[in-house]
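K.L.:
So, here's a batch of structures to check.
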Structure P
């Protein structure tokens with residue numbers, strides 16, 4: 001994981017990586033209401049009530065995006081619908097979820113893109129890819145990043161050392177050791193001047209609503225800038241995350257609190273760590289344990305977990321670390337009640 005990322009985002013991305021399921025998207029609504037579980041080494045899915053609706057049968061499972069979820073059988077990945085039926089048979093060496101009707105798939109050591117029928121539309125040729133956003137996708141060839149359209153044609157040739165996905169017509173790009181913004185033609189809109197721009201790509205992929213201004217790093221401090229690259233909140237924090245639901249976590253004097261988009265401190269710094277708001281709640285830690293707070297900073301679910309994701313469709317996945325580093329995972333509702341688990345997935 002990139003060590004340039006602020007702790008807030010590193011924790012968020014770690015949550016995306018370690019939880020079995022984060023959220024699902026469908027063509028009819030933002031989320032599918034299906035959550036992946038693991039039992040006896042196999043993956044399946046439950047609904048919001050904790051009822052198993054797709055029995056554990058897969059060797060790996062991802063989120064439902066645009067009505068399809070990626071699952072693994074043996075060493076190959078395919079895609080199922082919400083009934084658990086294969087729409088695209090397992091055949092790929094690796095893959096990503098669907099976005100804008102396309103999904104990246106790995107064939108041997110290169111990545112290309114398929115449509116919802118499994119047809120290969122863009123031949124495997126890339127070393128790394130992100131996801132389609134606003135019609136363009138960042139791809140890496142060799143050591144440089146560029147952007148392609150949905151036909152696989154380069155719109156912006158590979159030339160950057162690091163990039164983000166497009167957001168409101170702009171993308172954060174890094175050349176050398178400085179980052180700025182460019183538009184969809186490749187024109188520089190904000191000259192490279194920041195040490196890093198945190199555009200919330202990973203969080204937006206997970207369905208969270210990320211807002212301007214965006215956090216940037218300058219030296220060892222974090223501030224927030226608007227689309228013109230002007231500071232809305234001057235660099236002054238030791239860590240910062242993206243604005244979500246009007247608030248952003250920031251670190252001041254060793255503790256985390258939350259500011260609004262003007263920089264006003266809405267929740268005073270008091271937590272050992274904090275994440276972002278989703279469905280009105282944010283995870284925050286006190287005494288080495290994590291719970292969930294509301295927008296007044298009050299714990300509505302007391303700190304008791306060793307790991308926690310964020311709320312989607314009314315549920316959040318949480319983990320408790322036991323002896324010998326064994327984890328027990330489950331899903332809780334907004335009252336803190338378990339609807340499934342906790343259980344050791346083994």
Structure Q
């Protein structure tokens with residue numbers, strides 16, 4: 001019986017050669033296997049592409065940033081050396097005295113002419129009565145001098161008339177009066193004229209005394225008026241430094257009145273002034289209100305640098321010279337529409353960042 005055992009390696013007769021030709025040679029398995037090596041990717045193409053795209057993007061960003069900075073620099077002139085300014089009136093007393101009343105409190109709004117405080121007027125009232133009495137006495141002396149002048153004028157007129165009559169009676173050989181009587185009449189005229197001149201001098205002196213007494217009365221009256229310390233303008237009270245019972249001296253600062261009008265004083269460097277002009281638009285940022293933007297307008301530039309107005313201005317002609325960039329104050333006024341509800345809340349002394357649009 002013939003069996004086909006090709007699957008088991010047993011071959012039929014006559015088929016061995018054909019099977020050897022058709023069957024591949026057996027493979028020899030070994031315990032050592034070689035790792036499969038993948039072909040390495042070429043690094044040049046993709047890496048160069050990514051690097052090029054990144055470099056291009058970086059150049060574009062840098063170029064845009066540079067253009068933005070250049071455009072910003074040629075459009076805006078910026079300084080943070082800027083402050084809110086305003087009219088601050090220091091109120092002082094013009095006379096010495098004792099404070100009897102204080103009628104205002106700190107930060108209180110007031111109108112122009114409001115009485116802020118009063119000084120005790122008792123001493124000045126006594127001085128006023130004395131000056132009035134002196135004036136009355138001077139006026140009485142003037143009236144007396146004028147009456148004396150009228151009397152002397154009348155005596156001078158009588159003496160002149162007597163002299164003229166004596167002159168008529170002493171003419172020629174038929175003279176009825178002696179030479180002595182004629183001389184006496186002439187002397188009486190001269191004395192009367194001198195008396196009239198003296199009376200006029202007394203009148204002038206009395207009139208001068210009246211003027212002096214009147215000036216004294218006016219002076220005391222003014223000082224009585226100075227016992228009421230009034231507000232020079234409308235605004236708000238600040239830095240109050242007086243209480244009832246304080247003894248104050250003439251010229252002593254008692255309080256300050258701050259007007260509601262404010263503006264910005266921006267101290268720009270002298271190298272930034274080339275393109276600054278009055279009327280240019282300004283963007284303002286007040287440090288106290290960081291989320292609020294205000295606008296304004298350049299009103300004027302200072303006629304001198306800040307150093308020239310200093311208490312001790314520098315003298316560059318002495319010693320070693322070091323060049324320092326000077327700053328020139330620029331006045332910027334707020335646009336009322338941009339202030340809005342912040343009116344009265346922006347006060348002198350606040351810090352500001354001011355940006356002037358020089359391309360407008």
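K.L.:
Figure out for me which of the structures P, Q the number 2.9 belongs to, where distance in nm of label points 7 Å out along Cα→Cβ at positions 64 and 264 was derived from the coordinates. Kindly include the intermediate steps, with their values, before the conclusion.
P.N.:
Working: P: 4.0; Q: 2.9.
Going through each structure in turn, the value belongs to Q.
K.L.:
Quick check on the output: -1500 is helix-only ellipticity at 222 nm (-39500 (n - 2.57) for each DSSP H run of 4 or more, over all residues; to 500), derived from one of P, Q. Which one produced it? Before the final figure, lay out each step's value.
P.N.:
On the way: P: -1500; Q: -14000.
The structure behind it is P.
K.L.:
If mean count of other Cβ atoms within 10 Å over residues 160-167 comes out at 14.9 when worked out from the coordinates, which of P, Q was used? Write down the numbers at each step before the final one.
P.N.:
Numbers: P: 21.5; Q: 14.9.
Among P, Q, the structure yielding 14.9 for mean count of other Cβ atoms within 10 Å over residues 160-167 is Q.
K.L.:
Taking relative contact order in percent (Cα under 8 Å, 6 or more apart) from the coordinates of each of P, Q, which one would give 27? Please report the intermediate quantities before stating the final value.
P.N.:
Working: P: 10; Q: 27.
Structure Q accounts for this read-out.
K.L.:
For which of the structures P, Q does the calculation of log10 I(q)/I(0) by the Debye sum over Cα atoms at q = 0.10, 0.11 Å⁻¹ return -0.95, -1.02?
P.N.:
Values: P: -0.62, -0.76; Q: -0.95, -1.02.
It must be structure Q, since only it matches.
K.L.:
Same structure, new question: When distance in nm of label points 7 Å out along Cα→Cβ at positions 120 and 328 is calculated for each of the structures P, Q, which structure yields the highest value?
P.N.:
The structure with the largest value is Q.
Quick note: the coordinates plus some simple rules give every number you see, no bench work behind them. Please read all numbers here as calculations on a predicted model, not as lab measurements. Cβ atoms are built from the backbone, for glycine too; each structure is taken alone.
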